[in-house]
Structure formats: C-alpha cells, structure tokens
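Okay, got some structures for you below.
Since every read-out is calculated from the coordinates, none of them should be taken as a lab result. Everything numeric here is computed off the predicted structure, so don't read it as measured data. Cβ atoms are built from the backbone, for glycine too; each structure is taken alone.
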Structure 1
Amino acid sequence: MTDPSEPSVLAIDLGGTKIAFAEVAGSCCLARSQIATPRTGRGADLVAAIATEMARRGGRLRSPIGVATTGIVQDGCLTALNPGTLPIEDGFPLVAALEDALDRPVVALNDAQAAAWGERLHGAGRDWPTFAFVTVSTGVGGGLVVGGRLQVGLSGLAGHLGHMVYDPSGAACGCGRQGCIEAVASGTAIARLATERLGRPVRAPEVFGLAAAGNADAERVLDGSAMAIASGLGDLVAAIDAQGIVLGGGVGLAEGFVERVDRALVREPMRFRRPILRASCGADAGLIGAAALACLHQ
C-alpha cells in the first residue's frame, strides 16, 4: 500500500540493457513499465526512447523526475565509466536533454548512489548513519552514506568500489585500469572465468547452480569473486569507517553469496570487518532513492 502522506514521484532507472519506470511513494513502486535500452552510443536516442515511453504512460504525474543511471553524473552530464556497460558520448547533457523533452525538472545521479539512499531511507541501512551500499551484478558499483548524508563527490565518482584495484596483474577493465574488482568479481567476470575453467560458455546464474551441485571449478570462481569483494569492503571500512555494508545486485543477492563474502571477510584484520546485510529494497532501491531526491525539488 502507498502512504498517503508520501507524494508520488516518477522515477527512472537507466541501465545498460533496460530502462525501468515507476511511480514511487516512499518505498512503494507502482505503475511499472520497462523498455530495452538503445545501445547506439548516442545519448539523444536514450532521451527519445524515454520520451516515447513517457508519452505512452501519459502525464498523470507532473512532479520532478528522479533518474538513477549507470555511469557518472556530474553537473547533470552523464559519462560512462565503463563504456561496455552503457555506450554514450562523454559528458552527455542528460538532465538538460530530458528536461527539454519532458518539460519538467529532472534530478539524476548514479544508480548505486541512488540505491544507497533508498536503503538509507527505507531499507537495510536505516540504522546506520555511515555505511556502504555495494551492488554486485553485471558490474560492481557502490554508494556511500556518511553521517546520514549521501556522498556523490566532486565529479560523481564517490563509492565506485568496482574500480578499486584488487589484482594489478588481473584482467583489463573497461574503465582503463587493470585488475579492478569489477574485472574479477562482477557477474560478467564470473561468467568469463567459469567459461575458461569449464571449457564451455556459461552465464553467472548457471555458475551458482553448478556450485550448489558441488562443481569445484564453479566454487573456486565464486569464492574468488567473494574474496575480491571482501577486500574492497575492507578498503571502504578503512576509508570511511563504515558501521556496516549493505549488499545488493543480482549476484550480491544470489543464494549463498553474502555468506561467501562473510567468510572471505574473516581473512581481513578484525578492525576492517563489518556486518553485511542484504539489501532489503531489492531491485527497487535505485528507483526509491532517485524519487526521494526528486521530492526535494518539489
């Protein structure tokens, strides 16, 4: 049920494969719809696709729109930190283009940062003024809340755990660095490493199934991912003295993965360990956080 005291706001979650739309009131997401993300490399095509879906949905809500997007948002402009996730021109003026197309105010920020704020307001981070939200999915992203305030950073980069280096001799990352956590621990990396070990193409969900059935190669791949994530969490604890970690994303919330990360975190010295909770807003966290920030502009 929606809370009548909460205003309804339209939120958009712009990802590399899909764009999700929902009307959000507090932690409730209603009137959902979804379209495929145009992967032409042109921001104008993204804006056109969003405008077309908005026209189809109708104009019942005239409030500001909150947008959670993969990539870095700086002064309303979007740049893909890893172009393989979402091809787009560097510094595309996303907010201005959407405001022109939709004729209403738009607030945009990175999707993991938005999810961190959603979890702070309505999810697993409610009792932690200082925590890190980490999403392990196709890529690895993160958002930081410090002293009850969401951290975005000077250029929108704050919280990007996935692009901290874990193995300097590891695989090249799309961001231009070598051996990033994303390059060795994401769903994409899990699929690549398992494919190499098993000698046949596999996707990340199948790797979890194989591990559950006792396949040793699948177990090693997932344990390697968990170790990289745990190392990054130790670094985040050292950087912001987080009270805890909220873990989300398709891989992060997969059966047994939080427990794997917990076991790997035991390898860290005691002062770098913190409790890990599953994200309770699930896939809606980004929509919820973006809507809450858009509400501030009403």
Structure 2
Amino acid sequence: MSVQALGRRWLARHSVAPSDQRSAMLLLTPMMLVLLAVAVFPVLYSFWTSLFDIHLTRMSSVSFVGLGNYIQTFRDPMFWAAVERTAWFTVVSVLAIMVIATLMALLLNQEFRGRRILSTALLIPWAIPYVVDGLMWKWIYDSGYGALNGLLLQLGVIGQYMVWLGDTHKTLALISNAFVWKEVPLATILLLVTMKSIPADLYGAARVDGANLWSRFVHVTLPALKPGFMLVMIYEAMMAVRHFDLFFILTEGGPADASHVLSWHIYVETFRNLSFGTGAAVAYVLALATFAMSYAIIRLLGKRL
C-alpha cells in the first residue's frame, strides 16, 4: 500500500464527521452565549460609554465626544500623579514579592521537619479575602490601639504611638506591605512548582564540577526558574496595577491624595463625580497599559528562555 493511501486511511479514520462538529457547536452554544453576555458585551459597552459625555446629574444632555474623554484624561494632572503612584506601587510590590517568594520557595524545597506544616500555614494569607486582609491591616496600623505601634513601643523602636496611615510619605509603602503579605503565598507556590521540575542531575553535575551553593543557585536554579518568574511577574504586576480593595479600605485615596492611584481615580470619576464617560476612558487606558506591560514582560523574559 502506498504512503498516500495510508495517509488517506488515517485521515478518514481520525477526521470528525460534520454531524459531530454540528453537535459539538450546539453543545458549546450556551457557554458562548454566557461568555458574550458576561464578558464581551460589558467590554464593548464600556468602550462605547467612553466615547460619550455621560454624567448622571445631567442625563438629558448626553453627547458624543469621540476621543474627548481620553484627551481630557491625558490633560488631567491628577491622572499623571495617579500613574506615578501606581507605577511606584507596582514596581515595589512586585520586586518584594519576587524576592520573598524566591527565598520561601528555596526554603520549602529543602527537606526538614515541619516543612508540610509550614507549607500549609503559608496558604493562610492567600486564602483570606482582600476585604478581611484590609480590615486586619487597618487594625494593625491603627494609631490608637494598633499592633504595630504596640510591638515597636515594646521593643523601644518608637517612643510614642504613631499615625502610620496618616503619613503621606509612608502610606503607599504600608499598603504595599499589606499587598505583598497577601500575594507572596501564591507566588511561592508557583516558583516552588517550577523549582521541583529542575532535574536533580543538573545539581549533581554542578557538584562534580566543584560548584558551591551560590554557584549552583546562580547557574542552575535561576535559569530554570525563568518560566516561573515570568508567570509570577505578569500575574502580580497585573494585580498590583489594577488593585483597588486595600486602597479603598485603608485610606480611600488619602491622606492628601497620597494613595490616589489609577484604580482609585477610576472609582472617583465614576462613582463620586458620576462621570461615567471619563471613568470608562480611564479604565480603558489602564487596561491597555496592563496589556502593554504584560507584553513587554513576555518579550523581555520569553526570548531568553
């Protein structure tokens, strides 16, 4: 039998009949309708909203402005200040998460007594909802009875209780600390899974070549962790850029707009100023910036894998 005949027989045996394709499409139709209703339509409608001057206090005068809301957004000094704060919060938070998660993954990758208990306890911060996380850290930072003031006072680090969240120079760092505490467990798990996939033969060969612990980490562990680093960096950067919960619970954009980031700016424009067109425009700018940032990370780290 010729090669062509064998190929035709294989295709005939493994091809899907048109009736099966129609049945599959029929079964997938409800899911596609749900996705269109809950995902695609809101995205398209919000973009359509961003092209209009929609203000709930004057709904009778809705007008089409095209890219006017976007132009107004880019001319707003508060928008650029929010961009700067968002960038600072994202860079600091992601770097802290990467460093701490790598150290935790290296620790949990070793065999020692109590490792399973520590691994289980590590999941507790990740399992706590962000609202509960924010309320917990608001109590810790409280200026009157907060645990942070009590601990530092007992250790002699401070001489009196301090107003932590009322200090414009410390607010973003304190919110970043609460965000990092919540996100480190997931990042640790992702890096630990990547670390477990490194062949033991590579470490054995490095030991034979005389590599010490630091050399094995730099030349074996770090290069193998690049896929995990890329995944963690993209996910955590996206979470940090669009994060809202902690800013709402801890400071509500204050004090003196010190924590007025992009997500809070969208909330203020939409639900306080009742300017739905401008709020939708800022939200789309944030979404496009997030996609661009993710693409840049993939291009930067992906070509080196």
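One of 1, 2 was used to compute helix-only ellipticity at 222 nm (-39500 (n - 2.57) for each DSSP H run of 4 or more, over all residues; to 500), and the answer was -11000. Which one was it? Present the calculation step by step, with values, prior to reporting the outcome.
On the way: 1: -11000; 2: -21500.
The read-out comes from structure 1.
Out of 1, 2, choose the structure whose coordinates give percent of Cα pairs over 17 Å apart, for residues 205-284 alone equal to 46 when calculated. Working shown, then result.
On the way: 1: 46; 2: 64.
The value was obtained from structure 1.
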A value of 20 was derived for relative contact order in percent (Cα under 8 Å, 6 or more apart); which structure in 1, 2 was it taken from? 1
Among 1, 2, structure where volume of the Cα convex hull per residue in Å³ as derived comes to 263: 2
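With distance in nm of label points 7 Å out along Cα→Cβ at positions 21 and 133 computed per structure, which member of 1, 2 shows the largest figure?
Result for distance in nm of label points 7 Å out along Cα→Cβ at positions 21 and 133 over 1, 2: largest is 2.
Rank structures 1, 2 by distance in nm of label points 7 Å out along Cα→Cβ at positions 245 and 261 and report only the one at the top, that is, the highest.
Working: 1: 0.6; 2: 1.3.
By distance in nm of label points 7 Å out along Cα→Cβ at positions 245 and 261, the leading structure of 1, 2 is 2.
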Matching task: 0.20 is the computed value of FRET efficiency 1/(1 + (r/R0)^6) of positions 93 and 197 (r between Cβ atoms, R0 = 35 Å, to 0.05). Pick the structure from 1, 2. 1
